[in-house]
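Following are the structures in question.
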Structure P
Amino acid sequence: MNPLKKNLVDWKTASLAFVGACAGLQGAGTGSQGAAQKPDIFVIFTDEWSPRDTSWNNPMIKTPHLDAIAQEGMRFNSAYTPSPVCMAARTCLLTGQYPHNTGLWGNSTDYAPMRRQATLFADLKAAGYTTAQIGKLHWTGGSRWQKEFGAESLEAFYRSLSIDHPEDIPSPNAGINDRGAFREFANRSGQLEAYSKDIAWRLKNEPFMPKASALSAAEHNEAFVTQRALDFLEAQPADKPLFLVVSWFGPHPPLDAPEPYASMYDPEKIAPPPNVKFPYLYFNKQITKDYWQRAKANYFGKMTYIDDQVARVVAALKKRGNWDNTLVIFVSDHGEMLGAHGFMGKVHMHEESAGIPMFVRPPKGVKVAAKETNVPVSLLDVYATAVEAAGGTMTTQRVSRSLLPIVTGQDKGEKQRPVFSEIYYKKQLSTMARKGDWKWFVEGGQTHLYNLKDDPYELNNLAGKVAHADKVVELREDYHNFLLRTQINYAEGYKGLSDRMRERDAKKKAQ
């Protein structure tokens, strides 16, 4: 059987039990409608959040609201991005396909996804959901959406992807002349000009400079995303299920946490992990331990700030009355190196960049098998998870498997199931495979192999060791076989002209 079809069969069979469990939660919501209905689905989408920097891995980090939700679900400790860069990763989730399917291997200033590929929201809408993504979208670059599809506006293009409420809010790094409604929101303080100058200077000179934002916590981009999400929720009827993705910008640089978050963490109390060595060079600047600690403190501050924004949306969902019948998924598009192995940013295949934080909290009354799992999974699996929870049908040829059978214990999970990541960066292809305790990747022309159980910080590259040569071959072949079996075939289902003519004749006779 075609593995892409097998994925559909596996999760679709399990989905009947899950949807049945949700439907059995009579009155699960506290709203007045009372009758059972499909669960709301709330995706907490963050950007550049390292999997190492979560409260469950580092108790110093304060995210009490996310922690409370995670406690009611399952954490995925071996989750990975399909591509460790913003635009490619986000397009992978939108399409349920990898870069070798979409053709988008990195960020681009001249790209728009094909409608026939960008099916996530269409599948949810077909299942009876109102669909929305608010905040960072980052699926397009330049005017390709207009050249290829002739849409009257970017919003019209997004709506053509079956997104009922697309709200693409420019990130802090966007040009100061491209902020739309955010300009009015931020200008209430009279600090918009100072804020814009600060962001422009950081971009040109020092992207990771740790410094408090010129805007207050109530005026920052993150607060604006939250407010737009609250406005959207206020207008939605409680008896129509929602698929809502709220996409905050942080903790992606700039490291501009507003006060009091910018000074919430004491830099001197933040100890560098064993794979961060000083000094190292970035943007022609020597990064010292002191600088790194201040950057990390601001990075943590942005996480706590986002956690407080999540709390505001959760309060609105509870007010809506369906919180107990809501599936919540927390995830990031990719991670952040922040000094690990001498690198800053993403694009690398080390754990800090290719790994992502993830948890899934099902509706109340759905049994959760364990608090955490080490089964390797992908950001792409959010697609099938949402469609399963909705009782929908996933478009064929999607490279996605639902996480819900793992959450509920119906599937114990295949610890030896490989998961993959890929990116084209600086004219070189980087590829990764993770299976069990082992991780293989090729980056910058160099092969890497690590046993993450024995070497979680990837300090001892085993790729050149004779004793591990077979493991290198095994994981490399896993990736090559993965490429072969996940090619997209737009000719699938084709019937020859003679067959089609006979079918038409048969239909006419039957009428």
Structure Q
Amino acid sequence: MSRPDQPTADRVVIAVFDGLRPDLVTPELTPNIMRLAANGTWFRRARSVFPSVTRVATSSIAAGAPPIVHGILGNAFYHREAIPDRIFDTSDAGQIRRAEAHHDGRLLAADTFGDVLARAGKKLAVVHTGSAGSAHFINPRARANGHWTFSMHGAEATQTPEAVENAIKRLGPLPERELPRLQELAYGGRVMTDIVLPTRPDVALIWFNEPDTTFHYRGLGSPEAMAGLREADRAFGTILDWVEAQPDAERIAVIVASDHGQISTGSVEPLFETAQQAGFDLSAAKAVDGATLVATGGISGEIRLREGDPREVERIAAWLMENPAVGHVFSPDRNGVEGQVAGTLSLGLMGTGHGTRQPELMFILKSTLDADPYGLPGLGAMTPGDVPLGGGMHGGINPHELNTVLIVSDARGHRGLSQEPAGIIDIGPTVLGLLGLAPAATMMGRNLAAPPREEARVARHSGGSGAFAQHVDIVEQDGRRFILGGGH
């Protein structure tokens, strides 16, 4: 475990804007984020993890490490040992409770910054407007830690239902769902300013569900998405006003972040239906039946061998690499770069090869840097789902899916832009470092309030078979690895 730092803050406030791309942080759309950026360090190269989906990213923020460490491998994945009869939907509170019972409360299989805070006698309060799963994974042992989590999904969606009950008593009923989630954003902001911050927790975190939700269903540059982003920024502004009005404001550090970006979808690829037509016994249904192979989709997805001949994995991997819609294919690690299946790259290289939970294969559909109908760069393909064609998606390694907002403001910190490698796995260690606490032994991120120990190194790692070629670009520094993007 690292030596603890000298504290530079007494409290930390964190605001996460789900799905926010850095190129949408502007004076017109997000004046309050820009206001914080003027007084902090903006890490312009900050990166999410792979797969770049919300519950994996949430867990990575909490654990200060990628999924190879914490074991939450997708928004949905087949976790045979815990939930053998269906694909595990990590947004579902009931399924989470079932999986947590199997793992004796260690479904997220690493210590989190919430755990470290609790051992130090410090408090973490969370206000979450996103899914029950994301609210859970940001502090998965909240009740045991003596902490407090409010979920916009109600008392049944949190380990601390009293948080929701108190908010309803103080502020009135939870708002009705709408798109964009304007009322939920405003309500969440009030929970922070009226209930949480006055109690002076050591760390207070709010998770805004916009712009991600409306990006998905109305499009990245749609008027509705821009309205959601403006309202999230307005709610953050009320929090920033509260902080700045405190007599000890200089001892309150503020972090603004996003968990991933998004790109627009330009095509829908019936990958699994095509695989079935090619003769593969494969199912992408939520309920696991007798199929040899089970799969999840999106921009990226996994394929697992449920039963049968292991050679089916090699056969479908070869088929994927011949499919013109597929850009990347990964399998468990062989030598640090290549996967065990010929032509694939390593899941370990990508930070996703968890020892006991990794799938036999993961894939990413192709994407480009071409502009979408709103003029925003990034177009990709997805498998069929509930997001309409043209809606926003994420999960792959397009730079606009991976690049996140990450701004750290504390009284002694540097002001301006930083091109140093950084990412969501640094958030937890930074929070702890600001408070003078050492990171957990399993954390791989670093305290961004301190300078790096070494120069960054960028490398391209390539693989392929026949006409199929793929590569990923990775930067390493201080024992951390961030994916910059990839090509095919």
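Out of P, Q, which structure matches 2.9 when distance in nm of label points 7 Å out along Cα→Cβ at positions 357 and 381 is calculated? Present the calculation step by step, with values, prior to reporting the outcome.
On the way: P: 1.9; Q: 2.9.
Corresponding structure: Q.
Suppose helix-only ellipticity at 222 nm (-39500 (n - 2.57) for each DSSP H run of 4 or more, over all residues; to 500) works out to -10500; of P, Q, which structure was it derived from?
Working: P: -10500; Q: -7000.
Corresponding structure: P.
Output the label of whichever structure in P, Q has the greatest value of volume of the Cα convex hull per residue in Å³. Mind dumping the intermediate values first?
Details: P: 171; Q: 129.
The maximum falls on structure P.
No value in this document is a laboratory result; all are computed from the given coordinates. As the structure is a prediction and not an experimental result, all values here were calculated from the model. Cβ atoms are built from the backbone, for glycine too; each structure is taken alone.
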